[in-house]
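Have a look at these structures, which come just after this line.
None of the figures in this text is laboratory data; all of them are computed from the coordinates on show. Being a predicted model, the structure only gives us computed values, none of them experimental. Cβ atoms are built from the backbone, for glycine too; each structure is taken alone.
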Structure I
Amino acid sequence: MDIANSTTRPFRVGFLLIDGFALLSYSAAIEPLRAANLLAGRKLYEIEQLPVLGGQSVSSSGAIIKASAHLGERVDFDLILVVAGGDPARFSDERIYQWLRHLARRGVRMGGVSGGPVILAQSGIMAGRRMTVHWEHAPALAEFAPALILERTIYVIDRDRLTCAGGTAALDMMHALITGHHGADFARRVSDWFVHTEIRPAGGPQRAGPVERYGTASTPVLRAIELMENHIADPLELGQLADLTGLGARQLNRLFKDKLGRSTMGFYRDLRLDKADNLLSQSTLNITEIALAAGFANSAHFSHSYRQKFGRSPSARRGQFARSDLPERHRV
């Protein structure tokens, strides 16, 4: 995901609302953007509401959200977030799928909240992308499309795709989005506005907290790791990590070496290789696709780096797992 320049035009976000969407999930995704505008004193985010049909959409609790834009209008969105609840697997609208595919081909970032990732998967735009979904919908989605790279996490940002499990997890995902655009300090101000002081990483909650996982309570280091986890397939440069954590590149490097015993970019490379190792055992992606998903420019560079870390080639690792086992291992 590109790092936005704070001096450019507002970042345009469209919320595609599927009737029966959960109001909490929707609010947790949209309110951080509204608060960011308020705290910045200017419009950082331009927000549009897009019901599937007509002039309004209705949540599961009966709340009515009026349309501010409609499908097919000439609006240059930077991000579309699909918000759905209930039983999204029963949703079927080829017009919506075609529109989402059209925007994806144009390079618009696509996201899903709660049941929204199911709609993205049904439209066929999640191939080769890591993703998550609310636990209630995960078994049906895995059955529908066993080749999807489903993860048991609260949110996943993979290049131009953002997916989250819904509920309060949307607060954490939007914190990551705002951090990428305007830095960790400003994103923290937005989270504090909602008394959301315990920001969860993309990998939570099924892993230990970052302090326990990495053995450090250093705020800049943990902020940098959060950025790394959110930019696996599109790695940030050292200067970008430093800027977004509010430090100089040398300061950040010194902290990583002091707290974790590795350079910043060495740690980052190992994080990406660990993700690739997981994909080799848990997905049916070919090695070139895994290389790209882990942020390597080509399979040759990936294979060299993988062998250096693990002492064997990616193909040897893949050979440990029978192809017939992969769909079952891949299921959520």
Structure II
Amino acid sequence: MLNFHKEHRNLVLTAGGVFIALSTLIAILPAVQMQRTEPIPDEKPLTANEREGLHVYVAENCMACHTQQVRNIEMDKVWGNRPSIPSDYYYSKKRMDFWRQSPSVLGSERTGPDLTNIGNRQPSEDWHLLHLYNPRAVVSASVMPSYPWLFREVDSAAVRKDDKIVAVPKTLFDKPGRKIIASYDALRLVDYLKYLKQTPLPGDNNDDFIPALKKIQAERAESGTAQGLDGGKLYSQVCAACHQETGKGIAGAFPPLAGSTIVNDPNSETLIRVVLQGYDARTDFGVMPPFGDQLTDAEIAAILTHERSSWGNDAAPVTEEDVAKIRQYVEMELNK
């Protein structure tokens, strides 16, 4: 029996052996396994801008409050299509150079929501920039701090063609002749956030872990119609972050849907096109990204029907067939 009180040499050797064994088990073997991990077939590597955004993400310590890991438990289903696997981090964990490993962005706390799939949940660049400038402008109950050092206030006459003007509500910034400009770091950070999208596994083996948006669709699949979907829930999950639950939008940032002439137009073609193709025709509001690739015809019809019958709006429902017809026109125009 070892007597560590008197045999200090054995104590040091035993402690050293335990340290080496634990280091091998906890650090070295997982690192070796990570080097052998292959990317998911359709997974896209980070572009140069997105990788710079990753470095800004790390420099601002975003992982202190946000995670990037979807666990295999019921409560995590809202954050992704499936549980995370090592291959999801193949490109983001690529070594920075020979001497430096890329820092971990998995995080361990969810003071803020998980960001694994934020590029799909919120594809709007303008939303992200306004959220960074003042989180409470888009999420009233947010506890996230503002990042004013990522933005500049400039004279309107000094705005250059390639400057990105942030759509800030007048309640937050009302200085005639002045604009808020996103810095290079802010734009790169948003590039990285928009990159964060879960890549589907080969063979579509993700059906046992369906997020809220697809769960609603699956529950109503038997009806096969837009009326079988809950347009209110879909609106809350897809549109409310910008246009708000009240449909009033955010003045100076995102337009209101309540009382909108486009929403209430008897001819729903323009409204459908806005959702399918996005909208960037009004300089006084942020750009709306297209949702044609993310939403089915039935989902779009359900959302638009909800919009056209809520907040005092009173217009005819939009059918799945209406959306399918306009989608066909859009695809024909793009293929010309």
Starting from the value 2.5: which structure in I, II was distance in nm of label points 7 Å out along Cα→Cβ at positions 193 and 313 calculated from? II
Of the structures I, II, the one that 19.7, 59 was derived from, the read-out being Rg and Dmax of the Cα atoms in Å: I
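Can you spot which of I, II the value -10000 was calculated from, given it is helix-only ellipticity at 222 nm (-39500 (n - 2.57) for each DSSP H run of 4 or more, over all residues; to 500)? Before the final figure, lay out each step's value.
Working: I: -13500; II: -10000.
So the calculation was done on II.
Work out which structure the value 1.08 belongs to, where Rg/Rh (Cα atoms, Kirkwood Rh), for residues 185-256 alone was derived from one of I, II.
On the way: I: 0.96; II: 1.08.
Clearly, the read-out refers to II.
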Assign the value 1.2, calculated as distance in nm of label points 7 Å out along Cα→Cβ at positions 113 and 289, to the correct structure from I, II. II
Ranked by distance in nm of label points 7 Å out along Cα→Cβ at positions 137 and 153, which of I, II sits at the highest value? I
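For percent of Cα pairs over 13 Å apart, for residues 17-72 alone, which structure out of I, II has the highest calculated value?
Working: I: 61; II: 77.
Of structures I, II, the maximum of percent of Cα pairs over 13 Å apart, for residues 17-72 alone occurs in II.
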